[in-house]
Structure I
Amino acid sequence: MERKRGWDTLLSADTHHNAVGLLAREMRRASSPLYYPIALCLLRLLTREKTSWELPAMAFLVEALDCPDMTEWSDSILEILSRRLWSQCTEMHRLVLRGLVLLSKAPGMADGVRSLTPSLVELLCYTGGELVGMVLSVLINQVQDRDIPISTPTALRLAELLPPLFGYDNIHVQLLSIYLFQKVMELAVDKSKQLLKTHVIYSLLPLFFHWHHENQDVAEASRKALLRAAGLLKRRDLVKLLKTEQPWRFSECLLENDKRRAVEYACQALPYLESPQEPVREAALRFIGIAGRYMRGQRVELQVAINVIEDMTPDSAAVKSLALQTQEILRAVQRPQSSPGSSSLKISSRRCRIGRLLSGAAAGGQRRTYSGNPV
């Protein structure tokens, strides 16, 4: 404790509970005969009453959760943690979630922790930073390697809440959210799968763009989840492209078979133009350019896309060039079609021009981003 400056930390009100946790770890290693009786005493007190020192008491108790002698008190421990799951105290909230992460790994605690699933799912709406990663870890531990079916309400709620976390500013949270989304698609009960399809459809683009992530783990996790999503939607054409790792053809294939969603897809792609990842921005620009082919007559939506591209954050020369090409494609589509008396040669020429622009954008992106790998 002296070497780790634990005694100084113990004297500060703000860090007192951290020092108690450190003391618990050192005591477990050096004074195990004292360790268990103290943990049991704190457990009994926390079960009966709420005290002014419950935060340091919880810090000590959490360190004891994986101690074999504590297994007989698992129900009481779970009750203590569940009562404080929605604590307004950030440090208490962190300790409770850390305790649940530990308990969710214990086979004998699976049923007890699973009873907290609805509350844990809702915590995804209100928790951020390190804590959202803990919530995701608890949820994943419940389903990982256990193949336990996920109920319809839970599956639908997770399918709604997880996609926004795919772009979280923490790689660990991104990976956990994508992996959990894949498990939801795999383990949802049969009657849920039809209801899940709408959510899965709107997860296709986020997963596709994260397939271009510079982090190889995120890119591969996205590809696997995208493959599961395409399978659930019975899109054999997309499955084939994913298995052969042909992301440059994914956009055309998706839009060709779902033309009526072109405007929705284009709007969904616009926020990715501000992604911190250059390959993601490039993928979004190429997608919007391809989607423009299916948006003729949607002058307002086309203009919105053009304006957003114009307002993009200054970028590399390659992205600037692709942005200009994409704007030209959208403006060409936006122009009114020729009257019936116009020359068919002009119409044909315009179509050829749009085709050349699209081909140039796609080829440029393929040369820059793809070399047989998803990133």
Structure II
Amino acid sequence: MNNKTIPLSVPNLSLDILENVKETIETGWVSTGGRFIQEFESKIAKYVGVDKAIACQSGTAGLHLALRVLDIRLGDEVIVPTLTFIAAVNPVRYMGAEPIFMDCDDDLNMDMDKLEDFLENECSYIDGKVINKKSKKVIKAIIAVHVFGNPVKIERLIEIKNKYNLKLIEDATEALGSYYLEGEYAGRHCGTVGDIGVYSFNANKILTTGGGGMVVSHNEQLLDKISFLSVQAKTDPLYFTHDEVGYNYRMTNIQAAFGTDQIDRLEGFIETKIKNYNLYKKAIDNIEGLTLLPFRNDTRSNHWFYSVVVEKEKYGMNRNELLLKLNGNKIQTRPLWGLINKQKPYLENQGYKIEKAEFYEENLINIPCSSNLTRDEVEIVLESLSILNRVII
């Protein structure tokens, strides 16, 4: 029995951060002004290969701002994945628009075949607009999530986006550090190919500021508008003139003080995650009934989360039974998110041929994957998986 709790995914923080935090306290710049915000924005922009990045309160706030500046309005529709965290979809409703749910492929990302099939057969393309035959509403955009840091099939997605004149928001909240190795977009980071990309720095992400997010785009006008809206849309900050409704979506300087240190260590985090993934894979390949899902070979994924599919007939217990056993042994694991088309706020929304996502919802677990996970901890997880495989339930 394991006596030490092994968490699923926790921050990897260094006491070096304290010097930055000390500066914010000594200068009084702990809130939404101060040098660390600009420094963090600059470091993220340089890392992912864009000219400019805008810090914000969270990844969710970034998605909301992205939808706002792309002119998503009341009555519009946006195509989204059903297999993702609900924060990727809720901002569509913030704008008064409605999501259309799409199935996943075996990368857990949006199924491009079904996406194209839906647009071709269930929609009309009239005067540069996609009209949903069922709802008669205009579909304006796609939100594509790079699930668990595994990049979406971007070349196909861009072809579809361009063919149907749709806006593309890349939800790269789980994919900071993931980029393409081959094809037209080789060298491009997730989040930098579509119209707007969004990153998250929540506590369980590969880089954390405790909370916070970042928005990137090659369209500087969009970023300027996002920056303007995120600080309450002050047209004249001296005299507090506001010509539009804005939001209090600013990142604090004390959060950015964490981020400027974290971004410098990101490649080390990814190196550890890849190493631990390979340790897991070598062993899990020899455990009958378990499959550790791969990351695409034509990309460099950040390997944010590790996903294991459980086959009851071969393993001896189902996903839920394994989940309870591991957590009971102080090994924190979690199931996949509940599919969003099944969540109460979205039961009436349209979904298209959702099949594969159902399989993964029922049979997948995530196992410990922190960037400070030790080899000994990996061995404890693997020992538990191996022993449980031999136990008759």
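Since every read-out is calculated from the coordinates, none of them should be taken as a lab result. Just so we're clear, the structure is a prediction, and the values are computed from it rather than from any experiment. Cβ atoms are built from the backbone, for glycine too; each structure is taken alone.
Here are a few things to note about the model shown:
- If volume of the Cα convex hull per residue in Å³ is computed and equals 177, the structure in I, II: I
- Source structure (of I, II) for Rg/Rh (Cα atoms, Kirkwood Rh), for residues 48-191 alone, computed value 0.97: I
- For 1.00 (FRET efficiency 1/(1 + (r/R0)^6) of positions 56 and 248 (r between Cβ atoms, R0 = 30 Å, to 0.05), calculated) the corresponding structure among I, II: II
- Top of I, II by FRET efficiency 1/(1 + (r/R0)^6) of positions 128 and 208 (r between Cβ atoms, R0 = 35 Å, to 0.05), largest first: I
- Origin of the value 3.7, where distance in nm of label points 7 Å out along Cα→Cβ at positions 72 and 312 was derived from one of I, II: II
- Structure from which -0.88 was derived, log10 I(q)/I(0) by the Debye sum over Cα atoms at q = 0.16 Å⁻¹, for residues 176-279 alone, options I, II: II
- Parent structure of the calculated result 1.0, given that distance in nm of label points 7 Å out along Cα→Cβ at positions 88 and 200 is the read-out and I, II the choices: II
- Test item: helix-only ellipticity at 222 nm (-39500 (n - 2.57) for each DSSP H run of 4 or more, over all residues; to 500) calculated as -10500, pick one of I, II: II
- Entry that produces 0.30 once FRET efficiency 1/(1 + (r/R0)^6) of positions 80 and 328 (r between Cβ atoms, R0 = 30 Å, to 0.05) is calculated, selected from I, II: II
- Origin of the value 9, where relative contact order in percent (Cα under 8 Å, 6 or more apart) was derived from one of I, II: I
- Which of I, II leads on distance in nm of label points 7 Å out along Cα→Cβ at positions 40 and 272, largest value: I
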